[in-house]
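S.K.: Multiple structures follow.
We did not get these values from a lab; they are worked out from the coordinates using the rules stated. Predicted model, so just to flag it, every value in this text is computed and none were measured. Cβ atoms are built from the backbone, for glycine too; each structure is taken alone.
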Structure 1
Amino acid sequence: MARQSAASRGEMRRVNVDLLSLSYGTLVFQLIRDYENDTEVNAQLEKIGVNIGNRLIEDFLSRSQMPRCRAFQESVEVICKSAFKQYFGIASVEATNWDAKMTECSLILKENPLADFVELPEKHQSLFYSNILCGVIKGALTAVHQDVQCWFVQDVLLGHPTTEIKLKFLGIIKDTIPAGEHD
């Protein structure tokens with residue numbers, strides 16, 4: 001079997017991202033039909049994302065062979081530099097607006113393939129269309145024993161200048177840490 005050229009792999013990646021975007025749109029549309037309430041759709045998207053994040057972190061850790069992150073800030077850097085690109089095709093995510101304790105920050109997404117081909121109708125101005133990303137982040141960090149809150153602050157689909165996700169570290173989940181891994 002012949003190897004794919006770099007250009008061919010790039011085209012394949014773009015097709016995969018476009019397919020993800022369109023498939024995701026179908027999921028959101030179905031949730032809107034099922035729940036008829038943006039707040040509930042946002043909650044369902046986060047819930048689905050948590051389940052995905054719990055599984056993606058296992059794949060990410062097995063592929064990357066990265067050592068365990070010791071601090072919330074390290075985890076956020078890994079999410080920004082590797083995970084978003086690897087799983088969502090989002091190459092430019094910046095962690096900014098850190099608080100003094102380094103427990104809260106904003107993720108600024110320069111691009112969001114989930115929002116490609118999307119225009120939100122006026123009646124859905126409280127829908128955070130890509131809220132599944134908050135769930136994925138929360139699920140992945142929970143799986144590595146970090147309790148976080150994650151929510152959308154701004155979304156370009158709602159007319160904001162950028163897409164911003166806020167992360168707040170609440171603490172280490174000690175009761176789920178395997179024996180021998182306590183700090």
Structure 2
Amino acid sequence: MRLVILGGPGAGKGTQAEQLCNNLSIPLLAVGDILRTEIATETDLGKLAVPFVGSGELVPDDILIKFIGRRLLLWDVFNGWVLEGYPRTAFQAEELDFLLDDLAQELDWAIWLKVPNQVLLSRSIERDRADDEPEILQRRLDLFEERTIPILEYYEHRNKLLTINGDRSPEEVQQDILKMVS
């Protein structure tokens with residue numbers, strides 16, 4: 001099973017992705033965690049990402065696409081994966097499809113965790129991470145609206161979009177996801 005988890009900052013993507021990986025016995029490819037680790041360990045990729053993450057901007061496509069392309073070549077993703085934090089734009093979704101075509105793979109589903117913006121904002125503030133300051137959060141929500149929403153149309157047009165009400169308990173959300181992907 002090859003899945004991507006979509007949703008705004010604070011939608012529960014990480015929580016749902018981890019639970020899906022446990023339930024389906026496939027690896028989690030969490031781009032946000034990987035970027036934070038790369039930044040903390042000051043790798044070349046991390047150094048390139050610092051100015052964007054620090055200002056609430058999205059990391060440029062060319063950096064993320066190269067990373068995802070390399071990551072999908074590793075042996076542990078052979079039987080499937082859950083990708084969280086990528087793609088974030090319709091362009092990235094298309095690039096992911098091209099990569100998967102080259103690797104003779106196909107995305108099964110894009111799972112959209114639909115959560116109202118006010119809930120996204122309050123959940124993000126509660127997380128209390130360094131990159132979750134109110135100004136940065138608002139910028140991330142604005143970017144999300146502007147750049148990420150068109151991705152829904154991309155996946156809907158390809159009959160790959162599953163919309164889940166993400167404004168419920170994590171257990172209820174996970175149950176719905178598992179019902180829809182099986």
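S.K.: One of 1, 2 was used to compute helix-only ellipticity at 222 nm (-39500 (n - 2.57) for each DSSP H run of 4 or more, over all residues; to 500), and the result was -16500. Which label is that?
M.R.: Going label by label, the one that fits is 2.
S.K.: Could you tell me which structure in 1, 2 was used to calculate mean projected area of the Cα convex hull in nm² as 9.7?
M.R.: Matching structure: 2.
S.K.: State the single structure among 1, 2 that was used to calculate distance in nm of label points 7 Å out along Cα→Cβ at positions 43 and 171, giving 2.5.
M.R.: Working: 1: 2.5; 2: 3.7.
Only structure 1 yields this read-out.
S.K.: Ranked by distance in nm of label points 7 Å out along Cα→Cβ at positions 19 and 155, which of 1, 2 sits at the highest value?
M.R.: 1
S.K.: Match the computed value 2.3 of distance in nm of label points 7 Å out along Cα→Cβ at positions 83 and 163 to one of the structures 1, 2, and report its label.
M.R.: 2
S.K.: Given a value of 0.90 for FRET efficiency 1/(1 + (r/R0)^6) of positions 75 and 115 (r between Cβ atoms, R0 = 35 Å, to 0.05), calculated from one of 1, 2, which structure does it belong to? It would help to have the intermediate numbers written out before the result.
M.R.: Numbers: 1: 0.90; 2: 0.50.
Only structure 1 yields this read-out.
S.K.: For mean count of other Cβ atoms within 10 Å over residues 27-34, which of 1, 2 scores largest?
M.R.: Values: 1: 14.2; 2: 18.2.
Of structures 1, 2, the maximum of mean count of other Cβ atoms within 10 Å over residues 27-34 occurs in 2.
S.K.: Something else now. When relative contact order in percent (Cα under 8 Å, 6 or more apart) is calculated for each of the structures 1, 2, which structure yields the highest value?
M.R.: 2
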